[in-house]
1. Can you spot which of P, Q the value 22.8 was calculated from, given it is mean count of other Cβ atoms within 10 Å over residues 46-53?
2. Hey, FRET efficiency 1/(1 + (r/R0)^6) of positions 206 and 230 (r between Cβ atoms, R0 = 30 Å, to 0.05) derived from one of P, Q reads 0.25; which structure?
3. The value 24 for relative contact order in percent (Cα under 8 Å, 6 or more apart) was derived from one model only; which of P, Q is it?
4. If helix-only ellipticity at 222 nm (-39500 (n - 2.57) for each DSSP H run of 4 or more, over all residues; to 500) is computed to be -9000, which of P, Q is the source?
Structure P
């Protein structure tokens with residue numbers, strides 16, 4: 001499957017301010033099938049916007065038959081270009097992460113879904129994924145009822161409620177999620193400590209969210225970043241986690257399962 005890359009610049013209005021956000025598009029193509037249609041996936045980046053590692057991740061997903069939309073999250077503060085993996089880029093990314101309002105983050109998610117659904121080549125089924133800041137944003141994107149599945153990689157600030165100016169209500173709204181989640185955190189992730197991971201898992205259970213939980217042993221924060229990861233990149237675990245994404249997206253976005261019947265599955269006590 002081949003990939004065509006493009007972008008859309010869309011107007012934003014969150015917080016009463018007119019602006020513009022660039023959404024990078026990674027579109028699968030099959031030679032000889034100009035009318036092929038695919039599910040859509042919103043991909044949220046880490047604090048550095050759409051860097052080389054994020055774009056390569058987008059291409060991997062697109063190559064499996066998904067239209068990927070990757071918004072540039074810091075359009076209120078800078079252009080769509082990625083931030084450098086250096087001290088200044090890190091400082092800027094961390095500063096803007098807490099300066100931006102949750103309302104503005106949510107608008108970005110809504111607009112990204114809107115762009116995917118506007119494409120005649122999109123089937124109308126939407127998933128989302130992201131890493132670090134983007135993991136939290138993918139979780140919040142799943143609050144939109146149009147999202148059927150979300151895969152979050154080491155979502156930061158979810159356990160602490162500290163996303164954006166004034167904090168967030170992400171965990172408190174877990175019961176609003178109607179799609180299925182897969183949440184991934186390394187056991188050595190010092191950005192989301194064990195007690196934070198326990199809180200997230202406990203809350204999702206109590207709110208009745210359908211989710212899978214993965215904690216790869218020995219994995220650190222940013223373990224999927226294949227460039228300038230400060231020694232944390234783990235290709236083997238990254239490959240396993242990509243299979244987790246493909247299983248969930250393949251089952252929930254490519255298959256037409258119909259509505260859930262509302263029943264509770266009975267498990268027999270047999271070997």
Structure Q
């Protein structure tokens with residue numbers, strides 16, 4: 001296994017021919033620290049928990065997906081825009097590529113949920129959701145519809161604060177993730193992404209009433225979050241998925257797996 005790649009606030013490689021384009025807007029990042037052994041069994045084949053100072057993290061990330069588009073086509077205005085709330089873990093593969101592993105992805109549009117589940121084997125779930133800004137706060141709500149467990153819900157309210165001009169090493173570790181690992185047709189896949197450097201703000205939790213983390217099969221973290229951040233968002237490009245190289249294997253029609 002190669003040494004994990006350096007954590008960089010800027011994307012390590014451009015994606016000139018994206019598979020998907022989209023914007024991630026009004027993001028709340030809430031994180032708890034956990035021992036790597038606690039979540040090691042939840043990682044896709046070929047990956048292990050990524051760590052910072054001996055610990056790994058469980059992330060609850062709520063945001064607005066905006067104008068998802070295929071290739072270089074314009075983003076879809078209605079079906080491509082919806083609230084989303086993810087439970088995610090942090091991973092590294094045998095190539096040293098750091099990424100995230102999604103345990104659940106609640107979204108409010110059924111068609112994108114079905115496409116994400118069928119096309120990418122992602123754990124998308126159809127939920128009734130909203131994102132509302134009132135005064136100095138942003139509130140994210142979610143109540144699961146399908147496929148279950150029905151009733152899984154969250155109500156998160158954060159108060160964004162001052163801009164972070166020099167994020168800490170941990171803040172980069174939790175947000176500067178340039179790909180995701182996912183179980184994919186009997187193996188594992190790595191899907192790279194590219195976006196500008198995150199504009200990050202300190203944030204305060206006003207309300208965090210949720211059971212999404214536990215319903216995602218993640219042992220419920222104890223104590224308060226160790227990191228709460230907010231970002232107004234970034235435009236994003238997603239590259240084509242590639243399987244980690246194995247003896248005699250190719251990468252989804254490619255032999256040049258990075």
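Each value in this text was obtained by applying a stated rule to the coordinates, not by laboratory testing. Note that the coordinates shown come from a computational prediction; the quantities given were computed from them, not determined experimentally. Cβ atoms are built from the backbone, for glycine too; each structure is taken alone.
1. Working: P: 22.8; Q: 18.0.
The correct label is P.
2. The value was obtained from structure P.
3. On the way: P: 15; Q: 24.
Label of the source structure: Q.
4. Computing helix-only ellipticity at 222 nm (-39500 (n - 2.57) for each DSSP H run of 4 or more, over all residues; to 500) on every structure in P, Q gives -9000 only for P.
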